[in-house]
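Below you'll find the structures, each written out as structure tokens.
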Structure I
Amino acid sequence: MISTLRTRLTLFYVGAFSVVLILFSTGVSFLVERILRERMDSNLRLTLQTATSSLARHRFTLLSSADSGKQDGHSSLADALEDPRFVGQVTSLVDVNGSVLVTRPTNPRVPVRLPPRPVRPSYSPQFYELPESGTEADDSCRGIYALAPLTFHGSTPTIFVLTSTESLSDQLDTLQNVLGIAILIALLITGGGGWILAGKSLAPVAVMAVASERITADSLHERLPISSNDELGRLASRFNELLSRISLSFSKQRQFMAEASHELRTPLSIVRTAAQVALQKPQRAESEYRDALTVIEQQGGRLSHIVDDMFVLARADMNQIVLDVRDLYLDEVIADAVRAANVLAQQKGIALRSQLSEEAPCQGDERLLRQMVSNLLDNAVKFTPKGGTVDVSLRRKETAYEVEVADTGCGIPEDLRPRLFERFFRADTGRGAGAVDGAGLGLAIARSIAQLHRGQITLQHSGPNGSTFCILLPFA
């Protein structure tokens, strides 16, 4: 099996060009043979017409000569029958018995060969062709015959005009040899040119192959060389764009792992420290053990929450979240989320208010939509100081519902807003509320859920008086 693309392309060039040349040569050979045969037949027909006209002019002289018996009129026939007009032709006058009465020229170079009997001549010219007899070399011929316009010794003789076809065969053989040599030379030139052209055309591919072998997970910054603006250049450009996307994905993955490790390290360290402190003494009071177990239980819950959020984001990245789409009322989903978040709001002394429309029918996954709204509410309550308010509103637009969650915090610094929906990002200092519990995954999960429902979440505005997040969710 041919393994190199260069060889396959070269063989394709040679094969395609050989087919074209063979078809062209066959057509040329057929056309030339047809022209030569038509010219030969035209010359034979012209000579037959000349001989017929000459005999017609001497018809009365020939009749008187035949009646007088003067050498049986043969000398008069020889005088009346003119030599052929074209070299290599023979003109003969044959009686009904097949005997040759007279031949012109008298010493022909072509043997007189008549078609096999029976011959039914008429005044209309008829062609015939005879191959080599095998007894003599080069005696193939083509001829034409017709009845002569006279009566000789009581019968009408037949005029035969013939010529050798050896010259025609030699010309066609020469043409075929020339075409064969030309085809061979053309195929050699095509093969060499195709090999060189394929090599030059595929040279960038070889360079890209060598360059791609050097690219690994640790060297994603390298790029393929772009040497032209053709298809291969565009391929290299698209591959470089793919490498850029892969490099960005790797960077995000490494960042995600680093931040996840950092987030998991803190509760694990607290759990380990609490256990070590509790085990330092052989005996401790029950209250001390309870305090240690309480710390371990709280940090375990935090770890469980972080792992669950990471699992949701991982499934969203791999498109493995299957939506349980049903008919529902969005106002009821938001009301459930508000009731759940109101517990935390009351503990912090925050007023949680909602303004919902009477009915908001839509389609979606009720569990995920409730989680999306809850994440925004939890985020607003966490970063709103005591005595503040959190307002939730639902309005109906032309093709989507608009859900707004507004708080009265200190806002988000402008330089931190582009990173607001990044994973593990927390703008604690920017919100002015100090360190808060959480891994910074709530907004990222909320955005993924909105995108799964063909919606979007944006930070509508943020300032010293608070921030407002807006959710646009299509009806279906």
Structure II
Amino acid sequence: MTIRFTGAYALLFTVLAFANRYDRWLELPPASIHQWRQADGAAIAWHYAQEPDFSNVRICNAFHTGDEHAVGELPLLYWLSGLIAHNRGYPAQPLRWIGLLLLFLGGWAFGWVLLRRTRHPAVAALGAGLLLSSPVLAYYGPGFLPDAPAFCCILLMSACLVRAGERQSVAWLGAAALAAALAILLKLSMALVPLALALTWALGKSTRQWPGASFWGGCRPFFAIAGTVLCVVAGRGWISWYNGLHHAFYFLASTRPVWRYDLPFIGKTTVLAAKMALPVFASAGLYVAVLGSLWLAWKQRKQASFADRNILAFTGLGCAAYILLWFRMFREHDYYLICLLAVPALLLLHGICLARTRFSEKRLIIALGVCWLLGLWHSHHILSKRLYLAFHPETSQNLPPAAFLPSDALAEAGIPVASRVLCPQDPSPNIALLALRRHGWSGYNFSDRVNADTLLKYQTHFGLTHLALRDTAFYSPLYRAFFPERVFAGAGWYVYGRK
């Protein structure tokens, strides 16, 4: 059954990959929607490609201290990407390929769990393909952000837990704990499902839902939970220590709770979030399948097991708390939605298992197939629009792929690798600097407060040497006094300094 399921799943995944134009995405630098956050991660990966020392995490922005060392999450994926680029030189964007591999494995793991519960390879493959039709997951999967890979680690964790229960295996339980720890260290919000699992186990233990002699009734799950917590605490402690050592901070690392804002702002944010989130959170086919699952779950609510009922309830409560705590971010940050996919994933799993007892395999396959085709079209539509935006940015704040220079482009123009560049037109920390393959500062650091004293200070104390503009109209008399000569022009860039 596993072989048949894997073949069917691989076929569906390949069709999704072609529909989503992954052949184009996989060769692109950070581009399209949320290029800002993509460039932050890509900057770390690029530095690792120059020097693959895991303990030396750097970005392109040098902050107000002149130190470019900073880290926001466990940089394991960035380090792997840099290691590949450092030793192989291909593919062009290793981080996208790592994300694609994890997306495939995460979807496979979800389908395998379905397979163990339904015993139908085609049903399991269609269920996995339907989950992967979520546009937000499809877009950020082969990307530069840790959210989608972290969610895929949660899916891998679920498969390890099922295998641990089947084989009464401590090794598989340890693998599940490791996957959970990795997911949380990649993205803290991925703690929602592991926390729901831990609470469900503790509740079951206290109410004697697990037989004392069973695998789940003993103390082994407690040690797995404790191990996960220790790994996460150690990892987060290292991140805090590293940033403190370099007097650095990572971007948007704090909460934005709903109670911080007034009612008009809350209302406007809710409307904007709905307009932004609903079309990309799940595909039309996934919405239909989840609604069907909700109907079945309500009709057969008395048949739900203790574990299914409580895992879903605790996950739902955790998602609600998460939305309230990070409320402001849902106005425009769609990748904050990825951890919330845990709810439709659990509902889909539960709903398909219930449907198997009410409908024939043929009818179930037809229903899931129609939903998958609808999801395929929806995902293709969203990602096609975003691929267009990659090459035709809506604003000058985003850069097209052609603006990302080869690593030696500025060096060939006589601009040393050690030079430090000011990019005042870029409101993000890393987009322009990553495109130029240089360290320095951007408009993010100064906003509109750049003056002669600022330029003199940064030239004297932090080694500022060049100015990079996308529009020569910004080459003001102030900049002309400090950067009198044009030393490079190409790919839409105009770089000024002293010859």
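Nothing in this text is a laboratory measurement; each read-out follows from the coordinates by a stated rule. The model shown is predicted, which means the values in this text are computed figures rather than measured ones. Cβ atoms are built from the backbone, for glycine too; each structure is taken alone.
General remarks:
- With log10 I(q)/I(0) by the Debye sum over Cα atoms at q = 0.07, 0.09, 0.10 Å⁻¹ derived as -0.42, -0.67, -0.81, matching label from I, II: II
- Comparing FRET efficiency 1/(1 + (r/R0)^6) of positions 49 and 113 (r between Cβ atoms, R0 = 30 Å, to 0.05) across structures I, II, the highest figure comes from I.
- Among I, II, structure where FRET efficiency 1/(1 + (r/R0)^6) of positions 281 and 377 (r between Cβ atoms, R0 = 25 Å, to 0.05) as derived comes to 0.95: II
- Origin of the value 19, where relative contact order in percent (Cα under 8 Å, 6 or more apart) was derived from one of I, II: II
- Structures I, II were shown, and FRET efficiency 1/(1 + (r/R0)^6) of positions 297 and 409 (r between Cβ atoms, R0 = 41 Å, to 0.05) at 0.15 was computed from II.
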